[in-house]
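Before anything else, here is the set of structures, which you'll find just below.
What follows is calculated from the coordinates using simple rules that are stated; it is not laboratory data. This is a predicted model, so every value here is computed, not measured. Cβ atoms are built from the backbone, for glycine too; each structure is taken alone.
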Structure 1
Amino acid sequence: MSIATIIVAAGKGERAGGDVPKQWQMIAGQRVIDHTIAAFTDLGPVVIVVSAQDHDRAVGFSASGHIVVQGGATRDASVRAGLAALADIAPDHVLIHDAARPLVSTATIAAVCEALKTSVAAAPALAVTDALWTGADGQVTGTKERDGLYRAQTPQGFHYKAIVDAHAAHDGPVADDVAVARAAGIAVAIVDGDDDNLKITTPADFARAERHMQGRNMDIRLGNGYDVHRFGPGDHVWLCGVKVPHDRSLQGHSDADVGMHAVTDAIYGALGRGDIGQHFPPSDPQWKGAASHIFLEHACALARELGFSISNADCTLICEHPKIGPHAADMKAKMADIMQMETDRISVKATTSEKLGFTGRGEGIAAIATATLVKT
């Protein structure tokens, strides 16, 4: 089943304001039309219908392998120009989409394509759920039933030959290609639309669309860390930056703060930047006995440098002794201070291994940690 797409971009879109038509205005670092075309590029040939005035703006599309044609004075005339441009290709199916809908999802596109396997035409729509009024002069004059009413969206899909014939037989302006198909007696299947698939119409829609894009493209990273240190002679242990009295100490190249090490590795992991050993090699004598907050501060600074904020960190200490509960609040506060975070975004808790394994035998302490990073 071959599929081609027609992006209708010949309109002026004057209600959207701006010095150029809305499809050529910038949003989230790219022109609206660039976002729109990207959604269909992998599907098959793409025809972009532009006005004569915008031809120079579309030169890059031809260089990318897309087909650029000049549109007409009306939407249906522009669509006919796009359909004619596909005559030599003669795809099985064609999708017709408004350039001003840059948030169309792959799921919506796939639903339309799937429906075309059993229907000659299909289009996404959303059932009207709000109450409907009639009005005049700023006053409500009546109500309308909303049962059976839908808000139409694009892409609208068709068997190519059928919609070509329907347009050839149609005369007069229409709202969309579904209207052309229905005038030709073609039944149109409705597939589920998407609230995010908004059409940019007014200046406020640009900000709304950008917010959706930012949410859709949010970069969230999870990393985990695990560390172990054995006990040796001493009278205290360092855990999550707090000096805890104990009859033994943890042994390691640094101060052996097993909790802080696990959190540090979780941050490095979320960044895809290895572990503590890669940044602070144990073979380097300058790190002998180093305070572990140096490592954690470095990991946090690296995250900020790469454009991430640390949303939260969760550390679990695994040991029989010492008891962590009496010190947990101080550990949270210390970690929050080092990481420059609120204390309610830090979790420090403990568990035992029920006398099993090296922690159960009191030979050492283990720690596991998870960190969540969000691109800012």
Structure 2
Amino acid sequence: MKILVTGAEGFIGRNLCLRLEEIGCRDLVKIDRTSTEDQLLSAVKTADFIYHLAGTNRPKDEREFKIGNSDLTQKLVDMLTSHNLSTPVMLSSSTQAEYDNAYGKSKAEAESALNNYAHNSGAKIFCYRFPNVFGKWCKPNYNSFVATFCHNIASEIEISIHNPQAAVTLVYIDDICSELISLLDPAALSGYRTVSPEYKTTVGEVAELIYKFKESRHSLITEGVGIGFCRALYSTWLSYLSPSQFSYSVPSYGDQRGVFCEMLKTQDSGQFSFFTAHPGITRGGHYHHSKNEKFLVIQGTACFRFEHVITGEQYILDVSADKYTIVETVPGWTHDITNKGENELIVMLWANEIFSKSAPDTIPRAIS
């Protein structure tokens, strides 16, 4: 299947072309601003599907809106029509097409040209009025405030917000690409389509969240970056870091026993750490009322000892790194861990809550 992508070097184009290549689309023709009209015509004549992403949205002269949006789309339609083609075409339009401004009018005219093509040829068309799009590789200080915020905050440049309460609707680039790839299915329905999910938020909320992402490297407290908008925005934020910002240090605390190092803290699911112990060293010697922990030995051999604080019942468990075993502490049982090996013991640790100096829920008690 031969696929033509106009605007292939743009924000959506780069992401889409990569995704198409990932699913095995090897016969992919990319048209960008450097391509000639003859190259476009040659690609149009042989394409089995066209993603028309090329357009103009931030020109120096308003007249360029018409040239880059409605005129270019009409040119594409004329090429198809003159060769009696009925190739499916996807059009990248904008929610601005509903408004009475130069950009909106040029997008509405582009839609009209495509609708006429569909009516006359019977071809399938897929029109998307995208709201604000965000994600990796979007150019900052251009047409996405999210890209500008991410770039500036990562670069220690002050951002400007005129109205923090301004409502915005956002769609994520990965969701757009997944939707556009689905159009290659012959059963895809022609007409106006939307991308889901759409994220409803405000300019101020977006900025606040990005600042929290930045601060998390110092506080170690991460936001809920595993799902939804927070996941998409965090991935976007990371894409604006320079290579020199790919790593950062975390605090560690060492004494005669070994080292304790905190890696990550969450808002509602505890924290992750690791500790080491020299041969023969015992760590722990306390119990909890509510706090609970999971331990995983990743180097060495450890002896876990437990003792019920009321009944005195004891339990001993030897664990080594050659068999990955989670050892879980239980409220009301004192526990300690001893390095029984000849080399350094390294243990991963998850606690269900962030350690609080004011309410540590960690009561010292030696095992008899």
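Here the criterion is volume of the Cα convex hull per residue in Å³, and among 1, 2 the highest value is seen for 1. Thinking of 1, 2, which structure, once distance in nm of label points 7 Å out along Cα→Cβ at positions 126 and 158 is computed, gives back 4.5? Label of the originating structure: 2. Which structure, out of 1, 2, was distance in nm of label points 7 Å out along Cα→Cβ at positions 182 and 206 calculated from, if the result is 2.4? Traced to structure 2. Ranked by distance in nm of label points 7 Å out along Cα→Cβ at positions 134 and 318, structures 1, 2 are led by 1, which has the greatest value.
Comparing mean count of other Cβ atoms within 10 Å over residues 246-253 across 1, 2, which structure shows the greatest value?
Biggest value here belongs to 1.
I have 2.9 for distance in nm of label points 7 Å out along Cα→Cβ at positions 54 and 198, calculated from one of the structures 1, 2. Which structure is it? Write out the running numbers ahead of the final one.
Details: 1: 2.0; 2: 2.9.
Here the read-out was taken from 2.
If relative contact order in percent (Cα under 8 Å, 6 or more apart) is calculated from each of 1, 2, which structure is the one that comes out at 14? Traced to structure 1. Could you figure out which one of 1, 2 the value 25 for percent of Cα pairs over 20 Å apart, for residues 286-349 alone was computed from? The read-out was computed on structure 2.
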